[in-house]
Structure I
Amino acid sequence: MVAPLKVGIAGLGTVGAEVVRLIENEGKALSARAGRSVRVVAVTARSQAKKRSLDLRGIAWVKDPVALATSEDIDCFVELMGGAGEPALSAVEAALKSGKSVVTANKALIAKHGIRLAQAAEKHGGALNFEAAVGAAIPVIKTLREGLAATGINRVYGILNGTCNYILTRMEQEGLSFAECLKDAQRLGYAEANPSFDVDGHDTAQKLAILASLAFGTKVAQSAVYVEGISSISPEDLRAASDLGYRVKLLGVAVKTAKGIEQRVHPTMVPKSSSIAQVMGVTNAVTIDGEGIPPITLVGPGAGGAATASAVVADIADVARGVRVNPFGRPVERLRATEKAPMERHEGGYYIRLMARDLAGTAATIATHLAEQKISIESIVQRHANGADVGKSAGKGSQVPVLLITYATHEDAVYRALAAVQRDKVISGRPQVIRIEKN
């Protein structure tokens, strides 16, 4: 008979507690699938005295995470404490160096120290599994690392933060401001008291850095990701996007170009007809464009105790089966360094919203400066409350929204043209620019 896989869990918050329950409740099915039973034999957390709705009888309590990670009583160390620093880093590294397998849901740790930890896993023979670090229950890590191992990847992009998707969905559907939706998201527990990590795009950037490594064989480098959040998005932008056949999403995009791997996080207009445009609320989605296959879109809950625990336990099951793969799909020595791609070189379509002064010649001035940068316009909408064109009947000196959709062009050309328009003082305020991602 094969001996049980003995598991030690560090962290008994929402996810950790759910992992303990899931292993207990699904023990028979898990044993049948993994070929051996799985037992939680030891745990650790910040406070042993804290009341938890868990039956921990028969499970050892270890005060120090590093002591648990190196204990001879466990085979697999599950890190659910969170954070890129201590004690998670020391505990995970100690477990790997002692030859144990590690399962973690810690995106911050993998984004910052993933290469270092992967080297330790490769050297000492343990597994390093982190499916739950990106997209929770969505099996995107395994899809990129194993399911598409024979497929060249051209682009991977997705909605990787449920908080931002919830806010943008509410703004679009109810015409609310960013501030109103953020406040409601905080009340419902979708956003933290300090929401900047989510709404400024940094959470998405960590996850994208991990996906880019798996997709393109690069070293994980969050510093190589261009990051822009959603706080500048207004209900006017969402209404305009809808009128023009688009929907606004905060996307993480990693794409192979002739000049290298471009990694970027920013509000993006996507065609309403695309799969990713249909993903609303707190749901996450990832689309993978591969050589010789139609795009694959994976959709599901990207956060939450049950969803994250499901991915964690699936990783534990792989350890029980004896599955060992390179953490990032390739040996660390074959991963290439990557640098931040200047966004000035980005090529694509753009949505531009200008507050134009309602003066004769304004539209011509805008068109001239765009033409000087060889920017072609796919569509233009000039809006008055009464539907009149720029320069007509709105009252001299009033401001008129002008909405432009460009054909593919370079970002530096867009900003050179807009700088020239601003110098001519035919617009007021700062132009709104949103990149467009085609299917």
Structure II
Amino acid sequence: MVTGVLAPQEPAVGDIERESVERWHPAVRVLFRFGFVVLGVGMAGVWLLHALLRTFGLSQAAVAEVARWTALHPLTDWVGAQIFDVPIDYTVTGSGDTAAKWAAAFTLLLAAVPVTVAWSALDRRRPNYARLYEWFRLLLRISLASALLLYGMIKVLPTQMSFNLERLVEPFGNMSPMAVLWAQSSLSEPYEMALGAAEVAAALLLILPVTAGLGSVLAVVVTLQVLLMNLSFDVPVKLFALQLFLCATVLAAPDIVRIVRALLGRAVESRTSTPLLSTPGANRILLVAQALMGGWLLCAMTVEAYDGWHTYGNARPKSPLYGIWNVTEYSVAGEQVPALVDFRDSPPSTGIPSPTERFRRIIFDIPQGMTVQRLDDSLVSFPARIDTDQHTVTLSKDTAHQWKLATFSYVQPQPDRLILEGTLGGRPVRMQLDQVDLAQYPAVSRGFHWVQATPYYR
């Protein structure tokens, strides 16, 4: 009979006594010490610390400063300069694969070696680390749950891959692999939400010991999927995705082995575990603490995701001029500039804008920005301020609008027509814009069909 494949059972009488007599192989003890330092303290512990600091309301700058020191700041600087010959910059860029991140990971591996050697020398007589192993698993569980809750909730509330209008007009070949992944994921909210729901489900199952086995197996599946996407589409979170996958694999390894044995028709005994604390009452309190920690993380990550959903996710405010607008007329100093010009034959004195200056389309998506598609199909975005009372559009170099590039007045004689007049590049410019019907793009208008006579592929 196969029982208890995924859920650990209460320790039988005598388990605590066996903890003191069972002797691990010396190589296993050394490997555990190294893994505890690297994966437990250096990776899972550091991530959980950062996550908790964010939930307690610490500023982004304060968390970044803590992250600099938990990255072994002075030693990592030396490793970057002496071993990799690269400067180490801890500036937060949105990338998890910066030189500083990779150098910090390498530094952690280097630092763990002398720590493991010293630990092994000082604690060489200890027969095993059965109880510390359970604490190690608890640390991995909570840390992995916090990461999966964060990344899961920003998909359940579509934020991570938010839909951007400019993707509808950007040539496919101009997109980076990551932009392709983000665009295709954002086109279907149910798909993105399903990805997030799997991550959230794994996280919630990891919180309590009774469901942690099932949660760890599901976590292996979802973290492997994330890792493969990051590797395949050059998403700059490869290092962290690998860390999550390692945590999930270490947690799930015993249960995966048991599942394979069960599928092969072999008997699988109930799995026992060493209690984390010495008395039943203390272990019950710890169990309640785990549940409270899980609830706190769920609430904090949900609030963070909800704020992001309304700030830059799919529930964000839209520009008052929302839409894609074709520039049907464009004049500079009263001279019409056609949309199709052989710029190679235009002498410099003609005053005709280059293909990087003449606007082909203008995209109004978010209230504080404007994106321009130029004649060569390239896209450039500007911080923008739209004043609906004064009917002006101000473009700037900075979001504070201290360095203005252009100010246009606009009129909207019809709902689908705009006329912009102002000065751009020191020259008077007038543009007439006609709004594009978004229904002409199958990516957003095609919808879902149960019955199709033929494949719709165009």
Worksheet item: Looking at structures I, II, which one was distance in nm of label points 7 Å out along Cα→Cβ at positions 157 and 429 calculated from, given that it came out as 3.7?
Response: II
Worksheet item: From I, II, which structure was Rg and Dmax of the Cα atoms in Å, for residues 85-164 alone = 13.8, 40 calculated on?
Response: I
Worksheet entry | percent of Cα pairs over 20 Å apart, for residues 45-124 alone - highest-scoring structure of I, II | II
Discussion item. With helix-only ellipticity at 222 nm (-39500 (n - 2.57) for each DSSP H run of 4 or more, over all residues; to 500) coming out at -10000, pick the structure among I, II it was computed from.
Written reply: I
Worksheet item: If Rg/Rh (Cα atoms, Kirkwood Rh) is computed to be 1.08, which of I, II is the source?
Response: II
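Any read-out appearing in this document is the output of simple, stated calculations on the displayed coordinates, not a laboratory observation. This structure is a prediction, so every number in the text was calculated from the model and none was measured. Cβ atoms are built from the backbone, for glycine too; each structure is taken alone.
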